[in-house]
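Coordinate-derived values only; no laboratory data. What you see is a predicted model; the values in this text were computed from it and never measured. Cβ atoms are built from the backbone, for glycine too; each structure is taken alone.
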Structure I
Amino acid sequence: MEIKAKPVIDGKFWILEGEGNRVGILQKDEADKFVMLSKDNRSTFKDLKSIEKKFGKNFFVSAKPVDVKATNEIYSFATNCEPHNPMYDLKKKLPLFTKSDASKSVYCAGYYAIKFEKGWVRSFCPKLITVQRYEYKGPFKTEMELRQVLSNVNR
């Protein structure tokens, strides 16, 4: 089985995959050594070259930037999946979508602050029914806008 290391944190943490399944992790420790952990094995390597020597030059998969914004937004609000059936509620000013063409569950695109019994909580793409049942603030286009509002309401 050929194992590949996919970066999670560049130069510090990798997920090890073999035949499309996760088989372990590789991490850089405090002593700048590399520790490889799998279900039944623990190995330590002094540097990246020694890992490549054992597993081959193509062991490390390069990190490719992911452009989430390109297809996962409606009305300039981010979504957590590919949106289907985009709608805009003019009264409440909410960008709405479903997660599939046949779905009956409607979600709100963007970031929201929702007030539950225990206080204000941040939410990304909540269900429309949640926004209808509870007090909310939003939608916001970025998480930074949401954090600013949350810090103001939690004072």
Structure II
Amino acid sequence: MRAVDLFEQGVRPAEIARQVGVGHQTVSDWRNVWRQHGRAGLRAAGRAGRLPKLRRDQLVQVEAALAQGPEANGYATDLWTLARVAEVIERVAGVRYHPHHVWRLLREQLGWSWQRPAHRAVERDDAAIERWVKYRWPALKKSPGASTR
């Protein structure tokens, strides 16, 4: 509709394309439709591209299932993988996604980000590590010899 306003002001198509952020040919197509059908012709264009496989209500159900965590969804470890998420989507919504496409769904539609888990031993003792670094390491660390002074 911004382009239509600019058409009505007599702005050149190249300038409209630059301001709106589309190609010159797109502006030309819009102008032809506008000349034939007016503003209503451009409003009726509808959605461009393929409709999403998941409806909004299904997406909400999938997100709720994912928020419960992998273990609550029957997995042995508490780690989401794209293949696991694809399985949950198919189980909850009955829609099959390729695991590589699941990432786009998570990022663009759910606003999730990729997280790498911290790999730490279960037996790790942070207090013991801190003590070693503070007391034992300085005692073991070599100091410069007399010849280097």
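Kindly point out which one of I, II the value 21.8, 63 was derived from, the read-out being Rg and Dmax of the Cα atoms in Å. Going through each structure in turn, the value belongs to I.
Assuming 4.0 is distance in nm of label points 7 Å out along Cα→Cβ at positions 55 and 127 as calculated from a single structure, say which of I, II it is.
I
Name the one structure among I, II that helix-only ellipticity at 222 nm (-39500 (n - 2.57) for each DSSP H run of 4 or more, over all residues; to 500) of -14500 was derived from. Show your work: numbers first, answer last.
Values: I: -4500; II: -14500.
Corresponding structure: II.
Taking distance in nm of label points 7 Å out along Cα→Cβ at positions 79 and 103 as the criterion, the largest value within structures I, II is that of II.
Comparing distance in nm of label points 7 Å out along Cα→Cβ at positions 23 and 135 across structures I, II, which is largest? Don't skip to the answer; put the middle values down first.
Details: I: 5.5; II: 7.1.
Going through I, II one by one, distance in nm of label points 7 Å out along Cα→Cβ at positions 23 and 135 is largest in II.
With distance in nm of label points 7 Å out along Cα→Cβ at positions 7 and 39 derived from the coordinates and found to be 2.9, which of I, II does the value describe? Structure I accounts for this read-out.
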